[in-house]
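There are structures below to look over.
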Structure I
Amino acid sequence: MSLDRYRYVVVEGPIGAGKTSLTHKLAERLNADTLLENARDNPFLPRFYQEPKRYALPTQLHFLFDRSRQLRELAQGDLFRAGTVSDFLIDKDMLFARLNLDDDEFDLYQKVYADLTLQAPTPDLVIYLQAPIDALQERVRRRGVEYERGMDADYLQRLANSYSEFFHRYEAAPLLIVNTSNLNFAQSDADFALLLERMSKMRGPREFFSLAV
């Protein structure tokens, strides 16, 4: 099973989809570095969950500055010395901005975004994880992050819908859409092996992977 063509892989999906755990597992399998979004380092994020309207803009800008810096360093470094697996796609920052910002804030955000994201490298593969809302809620609850406790099903549903719309139009890199309803990559080596096999056989620009029961 050859995965050598994947030097830069991105795992994406809504909160609770399992991005980070799969990122670590793929990086270990591919002998690659990880590039993580460091959500807990964003000082505005806990306040955003308490007062979304007030703290949406600084929260989004902090994420944008941090992610663009990481990608700039990645692009300037030797990407081919070791592969990279990341749990964020900077293109999706616009998704969160459109969901959380008012019109004037969004206009400002777009201008900043345009100036910061020009050097982002293109992934060899994007893996988009889908999951039902009840599964996302349960995973968020289990990981026990205090400031996420106020996240309700309506927000998660709107977020999941935004992801679906975003990736429906996404064409910048090869895309593997994975329905995780019957897959658990973190706890099942068999499921993870199926994903690796699917990656190795991928030929088209957009393919789907799910497991029927």
Structure II
Amino acid sequence: MSVDGRTVVVAGATSAAGHAVTTALVAAGARVIATGRSEDRLDVLRERGAETMVADATSLTEMGELAAGLGAVDGVIPLVGGWRGGGGLVGQSDEDLHALLPAFEAVRATSRAFEALLRESDAGRFALVSSTAVARPLAGGANYVAVKAASEAWGRAVAQGFAKAARDAGGPLRAASVIFRAKALDADTLAPAVAALWDADADALNDRVIDL
């Protein structure tokens, strides 16, 4: 297997990570649908060969509409992120937490909207980006790591859902949910790791944490 010829949605694709992942997937022969909330910021991704759609990755309604319009999807990569922290526990403001929550909301919305299509694919892949800080939370990053931990829990629930659906159907596992962990995210390291998700069987990937 490979990503060549696959349809992959990169949700929240206007970040540096989104640019790198989109570019790598297009270069590998994938059909990439890149989403973002700004038409202008999507222009560069269109120039790199992606199809683009103005859509909010944190909105189940908008992601559901996108899924219905595509009809077949082999991969979904939510890349909404950001960092706010510092100040110890006392410095963990509600404003900072609310600014970080869209990363978790995007994981929830995209997985729910595309789950059925990913299970229908012969090699469905869902992958989210987390942080090594989940394994060792620090007081100054408590808001951030709480959001990442919640995202990981959700991603593992997606993995269990894929496995259960395969068992109930009496067929092989074909969809996988993967968590990438990075200490400091390097877009050029993430991009080939995402493209390589279709080089391995779902059994080897589902519910796996991959350190970048």
Structure III
Amino acid sequence: MLNWAVRYFPILRVLKRFIRAGEPVLEIGAGPYGLAEFYQYPFVGCDIKFLQRPRSPMVPVVCSGGALPFADDSFGAAIASDVLEHVAPGQRRVVISEALRVTRRLAVFGFPSGADAFMTDRQIFGEFLKLTQAAPDWLEEHMRYPFPGPELFEGLSADWTVGSFGNEHLRFHYWLAHKEMDPLWSRFLGVLPRVVPSPLELALRLVDREPFYRRIFVVTRR
């Protein structure tokens, strides 16, 4: 839960800057929770499958991010948080193109990026193996492909402007991954976003410093 807050709080700040409250939002690769943990307005969450019952206020849609079943300009914003690293490299630009097709104004893509981020996750993965514990599914999938990078946004149409910022210090990511291996720590950290969301949001800004684990790309229509 805390690791979701780390990556969603910055995205929520971007949404507040660019769209009106309640404007249609699409989350690609939302899983059963996605924005629903932190966002009070109904939004569409799509994924290739939902292993658990999707949480309100999400409106779930089963589909691939590379073939969205929505008309052009259907949403005020589209987001994909920690999704592109799970997509085969040859399909990543397809997902980006689909997100831009269905949004009128804004698309936000957050993902772990760079060799240092990949090496950090590989170290965590190796520590699971040493403990003979099954690594989380997300971590196993991180080992399949190289992490995405800024080159994905090169050559976009002149209709779009691309900006980016860093998210989550590498050491904090490493520390948090270890704490979430422990059931007691995991439960404790999991309640913080629900109990003290505003102070936590301010505190987490302190861990948004170099070297970054994740980059968040903000693509806006000119």
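Structures I, II, III were compared on FRET efficiency 1/(1 + (r/R0)^6) of positions 162 and 194 (r between Cβ atoms, R0 = 30 Å, to 0.05), and the highest value belongs to II.
Given a value of 14.6 for mean count of other Cβ atoms within 10 Å over residues 50-57, calculated from one of I, II, III, which structure does it belong to? The correct label is I. Could you tell me which structure in I, II, III was used to calculate distance in nm of label points 7 Å out along Cα→Cβ at positions 42 and 90 as 1.6? That value comes from structure I. Given a value of 2.8 for distance in nm of label points 7 Å out along Cα→Cβ at positions 114 and 146, calculated from one of I, II, III, which structure does it belong to? This figure was derived from II.
Between structures I, II, III, the greatest calculated value of distance in nm of label points 7 Å out along Cα→Cβ at positions 18 and 178 is seen in III.
No value in this document is a laboratory result; all are computed from the given coordinates. On a predicted model such as this, the values are computed, not experimentally measured, just so you know. Cβ atoms are built from the backbone, for glycine too; each structure is taken alone.
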